[in-house]
Structure I
């Protein structure tokens, strides 16, 4: 290629980059607060993408779009912000625990998992179809959002798989008692696993949160897999408490969270109470929480705070953060956030998954009730001893996992697609 031809080719590529239009598809609204893991991730990534070129934000939610536009402080970054309600009968399409005949039917292989229909919004599909252009690139959170873009005829699609749904489901099934649906669920899981393994052949790019997830996909498609872990907004001047409040932050309607919190409250808290009788456990997160679960937690002496406007005061008043999770995929926003607040973290192995952290250097590891209680009490009894550990972990996440750094490979993928 001669110099003039090369310059002309570069000019055309530059034109394509400046003319590209990204549509972010979020599985839920970015307002009102507090946001939970998946909401925080796509919201922060969307902001970073919008800073590089024309971007539209679409979400599936019951929140009115005028409320989102007026209340969300990121709305002004986007050319348009719209909210679409799921189909009226979407929730009845659950092939796992809905009508028995749906469970049976979903055991047969199909191109797209029937579970995706639970989240479907045909009005979103029609809206995407109406704005579809050759330069449109969709960045979708979750595979079912990407499938709606596919149904609208959009050709360039990036799907963010913060969690591999098939692995989460497999972990949950391993802990559930068998029912008459078990064999149908096993068949559904096999189909879902095969579907997710082929995502990088169905869509242009797939984003995962840790390098080890790359091997999950078909070998000849792994070059299309991008690694972008969960990030954090670095906390400036974090306030520290030397009180006796243990804190958990997370979605209160998410079953792995509620199961983990019951385990901690029933099996760990009594051991802590014997040694540190004045210690308190506070659970904060987006509701609604299951009514029976909330009642049980309060009976166990746990303070449950649903949907506060801000988490800052709860972190400021905490002596430590606990993550007693045993089911999880991707990387944990809970862990990164706790470390950025420079709080001692006591966690299971699953709770810090995907982060390059070392037990006793960045956090305290506990997978058994007695170990969990002992670690919590050691921090409560002598918090100053763990100051150096918290500063080390804060430096790690603030430097390497702030959202600006995390978003860079995603922006590169968008630009790469735009230039093709």
Structure II
């Protein structure tokens, strides 16, 4: 069974259960296919065995469970659930619970999947496969402490398989425990120095720690190992972006877009680089393209709004884009921040203050909202409030006045 998490660990759980009926001839052949086959042939064989053979409860449960594997693979989830429910009624084993968990994962009912993995592990508490499979699902749903415990328990046997270390490192990344992710990645590299996953994870961890040069080094190595993969180019481009090496960022993102032209995220990231290069028309074109690829991409609408806001052009269009971004994602603080600048550029200072204040309430370290709020308050005659907000902005970002001056927004 294939997990939609993309980790592929479920392959271990899908190994067919052996049926050992006291049969001969055709029945024995069909039982062997049901036990060891795959796809439609397995489903047909299991159906023959279920309908035609005289099986005890244990072997009938195994045949039903095996048929569920092929049903899940073909997308026939109701049939897979029906077979697994019956299998569990006949013989409630850990393997049957784990298989049903995988079907829940396939239909994106991951919380329900964890309950079946819980049941499987109550029966077989030291089963490494089940611990890892549950850890993957727990990572996906954000229960990171439990996920990390599962991966650590799976590693307690003394061996340190690279695959389990990789899953734990990914959970550490999700938990913002970047140093631990680096430690696991280093351990993977000790087992094999050219492991692409280890370089990817360590590169992401360095990025999370704002160690951009180290991140570039890891992604450069990963690019040499996987020259046709767009993702490391995108990550290296992001690292160049934060180092303000915009020309290098554009080169990497151009290559990534050429490899994966249907990636709205990659196109939008290139648009963000063009903004910092003050190439606003190019930025708008990239955000246009990203929105065509993903019409409900709130960040792209915000990027297009911001491009026009800082250039002071087509402000009504910019306002519509920010509004659309917030319709799609009301929690997108960047869109509130952008709309605050739009209102400031439109000389609607009261609304600029309102949006910036709303953004600051969500993110008290948002220097840009403090700065625009301060400028707007000054224009409304609130000298003390304006000065206080500008001081807060400069405390968070000392050069913010220069950044906004480059956009043409000044005291």
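In terms of FRET efficiency 1/(1 + (r/R0)^6) of positions 87 and 367 (r between Cβ atoms, R0 = 35 Å, to 0.05), which of structures I, II is highest? Across I, II, FRET efficiency 1/(1 + (r/R0)^6) of positions 87 and 367 (r between Cβ atoms, R0 = 35 Å, to 0.05) peaks for I.
So Cα extents along the principal axes in Å, for residues 167-262 alone, computed for just one structure, reads 51, 40, 18; which one of I, II is that? So the calculation was done on I. Looking across I, II, the calculation of distance in nm of label points 7 Å out along Cα→Cβ at positions 231 and 271 that yields 2.4 traces back to II. Tell me which structure, out of I, II, gives -12500 once helix-only ellipticity at 222 nm (-39500 (n - 2.57) for each DSSP H run of 4 or more, over all residues; to 500) is calculated. Checking each candidate, the match is I.
Determine which structure produced the value 6 for relative contact order in percent (Cα under 8 Å, 6 or more apart), calculated from the coordinates; the candidates are I, II. Structure of origin is II. State the single structure among I, II that was used to calculate Rg and Dmax of the Cα atoms in Å, giving 27.5, 95. Here the read-out was taken from II.
A short reminder: the numbers here are calculations on the coordinates, not readings from a lab. Treat the numbers as computed from the prediction; the structure is a model and nothing was measured. Cβ atoms are built from the backbone, for glycine too; each structure is taken alone.
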